[in-house]
Structure I
Amino acid sequence: MGRNNCGDDYLSRVYHSLRAPRRRYVIELVAESDNDLSVRTLAREIAAREQDVPMDCATGEPYRNVYNALSQTHLSTLSDADVIIYDPERQTVAPGPDLTIALLLSNLNQAAFQTLRNLEE
C-alpha cells in the first residue's frame, strides 16, 4: 500500500548497475585499487579477462570494444548509481560512496548462485 519507494528506487539503481559483467568487473577493479584508475587501464584489464590473455596482450579490437563500451555506457551507469566517480574529461574512475554496497551485493549474488548451482548437481 503506502510503501516508501526511496529504498526500492535505490536498490533498483544499484542492481541495474550490477546487471552487466563489465560493470561488475569495474566494481571489483576499483575496489581492489588504492588509486584512481584510468579508463584505459580498466579497459585493458577487462579485455584481458574476457579474452583470457595477459593484460599486455589485450589489444586491438577487443580492447577498443571494451574501452568504447565503458566510455559510452557502463561508467555513466555506475556513476549515476553512485558506485563510482567517473571524470570523463580526465578519463579516470574513483570509488563512489556506494562502491562497498555494490561490491557486497555482487559478491552475495555470486555466492548464492554458486550455492544453488552446487545443490542442483
Structure II
Amino acid sequence: MQPLGSLEASIMHVLWSSPSARSVADVVESLEPTHPVAYTTVMTVLERLREKQLVERTKSGRAFLYLASMTGEEYISGRLDDALNEASDRTAALARFAGTLSESEAIALRRALDEST
C-alpha cells in the first residue's frame, strides 16, 4: 500500500470523517480552513486516489461523488503489514514495535490478539 502525500492524506481524512460520499466541491470546502487548494487540483488528486483503489466514485447528475474504499484504520493496517514485509525478521520488528507502545496501547493490542485467535 503506497504512502500518501500531504494533500492526498488531507483529502483522505476528509473522506474518512464523512459518513457519505462527497463531491469535489465538498472536499475543497472542507480543506479550505487549513489547506486552501484549487478545485481542479482536488479533482486530479481524487482521481489518482481512485486509481490507487483508495477511493470509489459514483455519478450524481453531472458530478461525481467520492467515498473512501476503506477506513483509515484499514489503510494504516495495510501500511503496517507492508512495513513488516520489508523487515528481514518480522518477529524482531514486531517485538521492537511492541516495545514502543504505551501501556494502554499494549493492553489494546493484547485484547485484539486474544479476539483474533
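With FRET efficiency 1/(1 + (r/R0)^6) of positions 14 and 62 (r between Cβ atoms, R0 = 25 Å, to 0.05) coming out at 0.70, pick the structure among I, II it was computed from.
II
If we compute distance in nm of label points 7 Å out along Cα→Cβ at positions 30 and 78 for structures I, II, which one ends up with the highest value?
Ranking I, II on distance in nm of label points 7 Å out along Cα→Cβ at positions 30 and 78, first place is II.
Determine which structure produced the value -0.74, -1.09 for log10 I(q)/I(0) by the Debye sum over Cα atoms at q = 0.20, 0.30 Å⁻¹, for residues 38-85 alone, calculated from the coordinates; the candidates are I, II.
This figure was derived from II.
Given that log10 I(q)/I(0) by the Debye sum over Cα atoms at q = 0.10, 0.19 Å⁻¹, derived from a single structure, equals -0.42, -0.99, which label among I, II identifies that structure?
The read-out comes from structure II.
Which structure, out of I, II, was relative contact order in percent (Cα under 8 Å, 6 or more apart) calculated from, if the result is 27?
The correct label is I.
Tell me which of I, II gives 1.0 when you compute distance in nm of label points 7 Å out along Cα→Cβ at positions 22 and 70.
Source structure for this number: I.
Taken together, the values in this text are just the output of simple stated rules run on the coordinates, not laboratory data. Not measured: the values here are computed from a predicted model. Cβ atoms are built from the backbone, for glycine too; each structure is taken alone.
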